[in-house]
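Undergrad: Below, each structure is written out as structure tokens.
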Structure I
Amino acid sequence: MKAALLQLNSSDDPRKNLDATLDLVDGALAQGAQMILTPEVTNCASASRRHQEQVLQLEQDDITLAALRAIARAAKVWILIGSLALKTKDPDGRFANRSFVVDPHGNIKARYEKIHMFDVTISGAESYRESAGYRPGGQAVICQTDVAKIGLTICYDLRFPHLYRDLAYSGAQIISVPSAFSVTTGQAHWEALLRARAIETGCYVLAPAQHGEHCCRNGRPRTTYGHTMAVAPWGQTIALLAEGTGFCMVDINLDDVDSARARVPSLFNQQRYLGSENE
């Protein structure tokens, strides 16, 4: 299978972001992509809750979701929308950070809401409280496609290896990690974490990313790390787009999953031990 991983520089204007996304999707289709993956917050990158209230939509009204479903149907491709920022009907007004897997008929085959909220204080000058605006999900998700079983995660989930092991135990052969990593944490940890998750699970890890300074009419400006990557089950980086917008192509061969797990079967050699939650 040939997959395309998109790298975006989303602003806080969903319409402009959609136009930029569609341009890259067209380019990926021209190169023969059978599956297209987009990064976290494909539709809107904003730190202003007031602005988000003005421009975000409920799932059924979101223009990005509708457009990408139509393209999947017309081009007969799978599209994994890394995530969309969406309104919910929750009483506290928090949004959802939701991934979608769309099949070649334009149907939504799976939804996943980011479980781990990015609530961190990196330094005195850099902190994030994602849970103030977004609700956490509570359900791990695997999507069965006609090409592979795909485990869905988003960004900060990457730091919780038990989630990835559980997805692999449940049959995942590919794990998606659409992201909008900060520059500080990206420079320190991004590649190491992606490669570790691939090695631990024997899965392909596909990580489309946001990159650059994001244009924001309202709220705090934000800069993301980029470095869209694909990592093979043995842990080697097989595709990389470090900076700018664009996409990288990667060939997926599921025999590599079986090979990696046969050579080092750590996924199946885990032992119970005293002091663990599973003792």
Structure II
Amino acid sequence: MKRITLKSVTTEAKLLLIGIPVLIWTLLPIYHLVLFAVSPKDSATTGKLWPDHPTLQNFDFVFHQKHFYLDYFWVQMGNSLLIALSVGVLTLFISTCAAFAISRLKVPGGRTVMNLALFTYFIPAAFLAVPMYKTMGLYGLLNSQWALILAMVTIASPYCIWVLKQASDKLPYELDEAARMDGASPLQLFRLVYLPLMVPSLVAVGTYSLLLAWNEYLYAFLLLSNDKSVTLAVALGNFLSADDSPWELLMTTGLIYALPPAAIYYAFKRYMVSGLTAGAVKS
């Protein structure tokens, strides 16, 4: 049985003093989100800790698109899902192939290209928004969902390549040598050796890029303008453009929009931790 000492009790107390305020501060926005979502319109902003008569009517309004701000709710939700999945798949494909080429095939100049790509993270994403807008305009992609997909893949890929490259460096090279001695081609090495061993990291970067695209607002706002092509994140921003914004519907829509990424994260969180920290101590 572990002996309880004054030092251990003091340490636990310090952790609680730090952890409890952080937990409350983190849960406070979620609490307000739920509070507004279950409040009737006339009591949403009364300041009460909980409504006297909680209701699910706001969810009915959202799901059945009973407000003009929600005319394209399901279309915009579908747009968000399509764009997020496309970004996740494309980023995963590009970063996996690039990391394999750099780490296992030792392609000349591969590390230099990766480091140059990572250097772009020194530039805030907001500063790159206008050049990205100009570039998409030159290629005629404005107001096309491909514009946002390509922009998000460009933003997510350097980090994903770096994570996969670091994880790949930890794999024993003896596996590659044994496979080559058995006559395996680079494609067979990639498919039969590399991919099975990289599953945790692949799930991690795929989830990361998917959630990055799902939560993106700035680039979606700039590159898409049609109500039927924008993501739900942009549509939520439109709620704030009116003086009489229906806050209860805004919060309800936001709560619904937050559920898929939360579910994805908790479904793959064990891969997220192990995948994103793989190779973290190796440069």
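Every number here is computed from the coordinates shown, using simple stated rules; none is lab data. What you see is a predicted model; the values in this text were computed from it and never measured. Cβ atoms are built from the backbone, for glycine too; each structure is taken alone.
Undergrad: Looking just at FRET efficiency 1/(1 + (r/R0)^6) of positions 183 and 231 (r between Cβ atoms, R0 = 25 Å, to 0.05), which of the labels I, II belongs to the structure with the highest value?
TA: I
Undergrad: Another one. Looking at structures I, II, which one was volume of the Cα convex hull per residue in Å³, for residues 39-190 alone calculated from, given that it came out as 230?
TA: The value was obtained from structure II.
Undergrad: Consider the structures I, II: one of them gives 21.1 for mean count of other Cβ atoms within 10 Å over residues 95-102 as calculated from the coordinates. Say which.
TA: The structure behind it is II.
Undergrad: Suppose you compute distance in nm of label points 7 Å out along Cα→Cβ at positions 215 and 263 for every structure in I, II: which one lands on 4.5?
TA: Traced to structure I.
Undergrad: Related question: Thinking of I, II, which structure, once Cα extents along the principal axes in Å is computed, gives back 74, 69, 33?
TA: The read-out was computed on structure II.
Undergrad: Taking helix-only ellipticity at 222 nm (-39500 (n - 2.57) for each DSSP H run of 4 or more, over all residues; to 500) from the coordinates of each of I, II, which one would give -7000?
TA: Answer by label: I.
Undergrad: Another question about this same structure. Identify the structure, out of I, II, from whose coordinates distance in nm of label points 7 Å out along Cα→Cβ at positions 23 and 135 was calculated to give 4.4.
TA: The correct label is II.
Undergrad: Let me ask something else about it. Thinking of I, II, which structure, once relative contact order in percent (Cα under 8 Å, 6 or more apart) is computed, gives back 30?
TA: Going label by label, the one that fits is II.
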